[in-house]
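The next part holds the structures, each set out as structure tokens.
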Structure 1
Amino acid sequence: MANMNMSSQSSLKSGVDKYLSEFPGKLICARQLWYEGLGGQGTLSPDELAAVETAIESNPSWVSAGSVRYEKFGTQNSFRRTDEAPKPSRIAVQHMFKLNGLYKEPDGKIIKIVLSEVYNLRCFEVRDGNLTGSMIKIHPTSDRAKALVEIA
């Protein structure tokens, strides 16, 4: 955290709090939050890991749960929710959007959904029949996702 300035610490804290407020589970680790909630990529540095853990610890709705083993991340320092988790709206994302389907956004951009997960549609912009740019993540129940129009 020594390398992070106050602005980036505040931004990280804001992102962590937002994700934790929407997270339906009762147990989480910093790595899961980093990759799934903050869109982190690559290897998480020790400073980044400490910063995410500090942000989770500062959230009054979460407390340390000790070491827990995760299928994806191995044994991790974890946190458990102290208040009631938000009730997930049991959505079946796979039925809301077609995998490899083309969708038009309100601004006219065409995107292709290459992966649908419970909390993310992973998409790429399509130009001249080719996927372009970096991956775009869209929450399937967001206003942006609701505005997508399937191209037949």
Structure 2
Amino acid sequence: MATTIDARALANPLIEALLTTAAEQIRAVAPRIAGLSASDAAAALPADLLPQVRNFLLSMAKEGLTGELHAVAEAIQTYLETGSRVIDASVTSAIELNSEQKERIAGELRRRYGDVHVTYHVDPTLIGGLIIRVGDQVLDNSLRARLSAIQRALQAS
């Protein structure tokens, strides 16, 4: 009998355990490295930190952002508690899309990104095409952007 394995379901307990450990380690170390330089912070870090947490903490110290560590730990905890694994996506078009177009776009975004919450907006200044934002990624396939690119190319030559 064939069995279908949901890799995400299998990975979730591991992901949650790692994130929980990371949040606990960040919360515990934050007071020790607050305001320290990167080299002083490196000396103050315990040896048993997850390597990713160590690298993250050193990066935060290097950038002078150790004051934000409690907020980072809280953000991780909130993520775990709320199950905010849904990715927000925004689709902006020049005209109102019909339900078939919206479903096709949402289906493609789900195929690429997993669980996605899509909101649709209309911006007539786009002239045509779409701007799709997923997390911090932006695909600007609007006619306005393409015309701007052509204009820049013509001005450069």
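Tabulated values for the structure
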quantity	calculated
Structure from which 31, 18, 14 was derived, semi-axes √(5λ) of the Cα gyration tensor in Å, options 1, 2	1
Origin of the value -18500, where helix-only ellipticity at 222 nm (-39500 (n - 2.57) for each DSSP H run of 4 or more, over all residues; to 500) was derived from one of 1, 2	2
Among 1, 2, structure where Cα Rg over 2.2 N^0.38 Å, for residues 76-131 alone as derived comes to 1.35	2
Comparison of 1, 2 by mean count of other Cβ atoms within 10 Å over residues 52-59 - largest value held by	1
FRET efficiency 1/(1 + (r/R0)^6) of positions 44 and 100 (r between Cβ atoms, R0 = 35 Å, to 0.05) derived as 0.70 - corresponding label from 1, 2	1
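Where a number appears in this text, it was derived from the coordinates with a stated rule and is not lab data. Note that the structure is a prediction, hence the values are computed from the model and not measured. Cβ atoms are built from the backbone, for glycine too; each structure is taken alone.
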